1. Comparing relative contact order in percent (Cα under 8 Å, 6 or more apart) across 1, 2, which structure shows the greatest value?
2. Where does the value -5000 come from, among 1, 2, when helix-only ellipticity at 222 nm (-39500 (n - 2.57) for each DSSP H run of 4 or more, over all residues; to 500) is the thing being computed?
3. Once FRET efficiency 1/(1 + (r/R0)^6) of positions 8 and 32 (r between Cβ atoms, R0 = 25 Å, to 0.05) is calculated for all of 1, 2, which comes out largest?
4. Where does the value 18.6 come from, among 1, 2, when mean count of other Cβ atoms within 10 Å over residues 64-71 is the thing being computed?
5. Name the one structure among 1, 2 that Cα Rg over 2.2 N^0.38 Å of 1.30 was derived from.
6. Given a value of 3.3 for distance in nm of label points 7 Å out along Cα→Cβ at positions 48 and 72, calculated from one of 1, 2, which structure does it belong to?
7. Using FRET efficiency 1/(1 + (r/R0)^6) of positions 40 and 88 (r between Cβ atoms, R0 = 35 Å, to 0.05) as the calculated read-out, with 0.70 as its value, let me know the right label among 1, 2.
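No value in this document is a laboratory result; all are computed from the given coordinates. Predicted model, so just to flag it, every value in this text is computed and none were measured. Cβ atoms are built from the backbone, for glycine too; each structure is taken alone.
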Structure 1
Amino acid sequence: MVQDNKKQEYFYGTGKRKTSIAKVRLYPGQGDSIRINDKPMEEFFGFVTWQRIVRLPLEVTNNQGKFHVVAKVIGGGVSSQSQAIRHGIARALAVYDATLKPALRQHGLLTRDARIKESKKYGLKRARRAPQYTKR
């Protein structure tokens, strides 16, 4: 639990996915609003599936309506940003109450998805794509 300059306590979690990094704060007892980069979630993520991904940790632990979520996310695409925020919310919930960890772990929400883009190798066009072979 951390206190910011407004003397309001919050629970912090960092989430990552591919090249997206999300810094998430959970403020207890302030309703069910989720703000991402100072925008409402519905405005930031127009697609309902991405909104569902973000809300998943709160639904799994039955904490809808108990927290005001503020997230700052940078890098990556929209899909990986939503998954990074989900990871950050799950970690912050684990800080809030350690008894929630088994439920979060059972749904795979605390595990960092380490799959990232493979780096390009010299002499190749991409990570593994070789130049086309010609006989002459």
Structure 2
Amino acid sequence: MSKPTNAGTIAWTDLTVPDAEGLREFYSRVVGWSSAPVPMGDYSDFNMIPAGREDPVAGICHAQGVNAEFPPVWLIYIVVKDLEESLAACREGGGEILVGPKEMGPGSAYAVIRDPAGAMSALYQVGS
């Protein structure tokens, strides 16, 4: 995942599906992305990389583990200054925390939420 600096920006997007390999091939053919495996234990998810670049722009994930119940939609990760503060505001505003918070490296963490309208997104606090 890239390291954006501004709260409120979209840092990443993931797509969770039952057949990540098949969909990885679909997006490779349709938009020209190459892929790099991301080991997840006994399977791999995939980082998707635009032609001519080294940094991935998206992920295609298996609907397993914490992602098992996610619908097949693109999930955006929105940068927040303080994850705990944002999660409290989510609950107060009628939202629901679905996953996390979970650490993602030194000082970084994320949580997946559902807003009052039923849409899912992830909140991402950037570490040092």
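1. Going through 1, 2 one by one, relative contact order in percent (Cα under 8 Å, 6 or more apart) peaks for structure 1.
2. Corresponding structure: 2.
3. Numbers: 1: 0.90; 2: 0.30.
Comparing 1, 2 by FRET efficiency 1/(1 + (r/R0)^6) of positions 8 and 32 (r between Cβ atoms, R0 = 25 Å, to 0.05), the maximum is at 1.
4. So the calculation was done on 1.
5. 1
6. The read-out comes from structure 1.
7. Details: 1: 1.00; 2: 0.70.
So the calculation was done on 2.
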